[in-house]
Structure I
Amino acid sequence: MGSSNAQRCIAFIGGGNMAGAIIGGLVRRGMAAADIEVVEPFAQAREKLRADHGVAAKESATDALGRAGLVLWAVKPQTFHDAALAAGPITRGALHLSVAAGIRSDSIAKWIGTERIVRAMPNTPALVGQGMTALFARPAVAAQDKQWVEDVIATTGEFLWVGAEQDLDAVTALSGSGPAYVFFYLEAMTQAGVEMGLPREQAYRLAVGTFAGASALAKASDEPPEVLRQRVTSKGGTTYAAITSMEQDDMKARFVKALHAARRRAQELGDEFAA
């Protein structure tokens, strides 16, 4: 890991799937399991961390958290406040990285008593090292703090920094919730394939492979998606028939409307959990 901070202790408050993905990445990059502290109330999740990564998680916050230079908050939004009251006094001197949806950094700063806070909005492809994470840092976060955060998040895939915390609501709607939109279209494509006579397994494999390939092509290309789409769409051809049907049903506008609904909900959650 490319930072001088790489071997310092990192603590995780919450040891579920997202924490497990990051811990797995850190261990694969050479971090010692003994340098990872985890607080996880559920025995099943603690056992999974031990079995998968050799990390000994504890049921509740202890003074051992005090040795952490970075604390990563991976708790559910509704439990963040209580977790912060327990672990905050022990970890106040650390850098704090939150992947909890909807909890604004003003609230975290108030609950923990520090300004060194970075908020992250990851997504579930992080579980297979293909995540897309947006990051926001409060002004008190130093350049080397940001580097440490980047080193940690890079274990799960790609990342980018946003300049305003409110942008994370749009990120939540776009990439945070985005995998579900892809799965929704995979469901639809699979259903269509089955209705047209293909075995479900074949239809699903074709759909997944098409999404993966098209995404890889878009990533490798300097051209906008409109141009890439037009390249596949010959006037009067099969793709043209499908795109025309979608345009007649105003699918793009409906899809954009759905993302605006997700952003509004993200804003409401932020208000709901605000300190």
Structure II
Amino acid sequence: MKRIETTFKALAEQNRKALIPFVTAGYPYADITPALMHAMVEGGADVIELGVPFSDPSADGPVIQKAGDRALALGIGLVQVLAMVREFRQTNTTTPVVLMGYANPVERYEQKHARAGVKSAFVADASAAGVDGVLVVDYPPEECEAFAADLRAHGMDLIFLLAPTSTEERMQQVARVASGYVYYVSLKGVTGSGALDTDAVAAMLPIIRKHISTPVGVGFGIRDGATARTISEVSDAVVIGSKIIQLLDGQPHERVAGIARDFLRGVRQAMDA
């Protein structure tokens, strides 16, 4: 059984919901990410979403865009992100890690690292590094069947976004190729924007579950323990990103891991209350 599936099954048996923090790899310091990932696990993270820095992140608001720009300026690309996962895996072999990003870095990696006998250099190298899932924002499901099959063959999941504007036909398309979990974007807009309408989320999730059997996580607009608890009552997972990035902005190196750990510990306690 794959790590993501194992994690959600164990949480369901405990009647608990997954806490999934997002951080941009290489932010706010080039060498901080593995330690930050461990700290988030200590704070209660069940799955970690690791953002791959990209210059034109269409789904991300100014907070995560700024973090990505900072990481790029520090020389962080997909090669370095995979190295961070390998370092994390030296001492953590159980917490699932999902790479979240855009098509361009993946396609560029394929161009630079293609080799004979390997269908996808990215898939092979991500699997070897210890990645469990991939969410490529601008890969549509109808174009991903071969990619999804290759990921599954390497023990990884392909995760998709759904939005308030997603039709039931679109949900059915996602259901054919998605595994691990799906990520419901609770707002019309980019990360970090708007006020979360929890009633609208609660109304949408039963529609999604008519078509999709994998767990459903909810993100965008979740910024504190109270909101996380409310969302966890109707979802299988809560995803928090922009708030963590904001908390880490401008912090000295030695405080970064502790700040993330303490914030997530409070969110985890609220979700479990």
Structure III
Amino acid sequence: MSSESKSILITGASTGIGYYCAKALARDGWQVIASCRNPTDVSRLQAEGFTCIQLDVSSSESILSALRKTLSITGGTLDALFNNGAYGQPGAVEDLSRDTLRKQFETNFFGWCELTNEVIKVMHQQGHGRIVHNSSVLGFAAMPFRGAYNASKFALEGITDTLRLELADTNIHVSLIEPGPILSDFRKNALKALEQNIDFNSSRHGFKYAAAVNRLSKPGPASKFTLGPEAVYKKLSHALHAKRPKPRYYVTFPTYLMGYLKRILTTRMMDNILGRISS
């Protein structure tokens, strides 16, 4: 797909991956409609020269309003959607309330599905389109104390695989990007979610939460394998431009490693490795 006169809607564009990709795509000639949940971020990006709208993927009203604004900007068509706006809710599964799980899924899963379905209607009418979901290595390799996030990404991967099969007879292509550690505000937002939604004092995992707070509070890369957002953009660009985009794009060494190990090891062996990595 040539980028000439092509339009794309990006969710979660305030910082990190979404911000970098919005800037890079605009540089490469795309008509980029960036979106942010927080109106303050919308104003900031608009001041920087972005075409930016408010979109909270946890709200159906916001999704429909944002898509109407997007189509009014693009003239009624939309060539691509990059779903990126998400957060990670830390915490042991036994400490996750129903409301906490619901919040995670409203943002990371239900909102993405609703927006995607609305965009697909437009893509069917125009006869083409690209949908790219930013998933995670934790979408296929679960790690302890990340159950809510693991579950939301596992669900995303399942529904994206299904959607790809259902759209096989169309010119609408669907891809997953599966990053590992990427420089972004992900850990800062995860720390906020941990402190807001997990009761440290009543949990048997209190000492582990203390360690998690310390880890999430540290500035800089999460690990020596952390890459910049440009690594994600490289995969996104291929998914948008290739004649036959890949169903999945791995990003960072941990993702490639986990993908390989999942194919050759037993579940018990994987459990042992993932448990040791987490601790």
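What follows is calculated from the coordinates using simple rules that are stated; it is not laboratory data. As the structure is a computational prediction, the values presented were derived from the model and not from experiment. Cβ atoms are built from the backbone, for glycine too; each structure is taken alone.
Side notes on the structure shown:
- Entry that produces 3.6 once distance in nm of label points 7 Å out along Cα→Cβ at positions 35 and 179 is calculated, selected from I, II, III: II
- Structure (I, II, III) behind the derived value 16, 47, 32, 4, 0 of P(r) over Cα pairs in 10 Å bins from 0, in percent, for residues 59-138 alone: II
- Value 23, calculated as relative contact order in percent (Cα under 8 Å, 6 or more apart), assigned to which of I, II, III: II
- When semi-axes √(5λ) of the Cα gyration tensor in Å is computed for each of I, II, III, the one that comes out at 39, 21, 18 is I.
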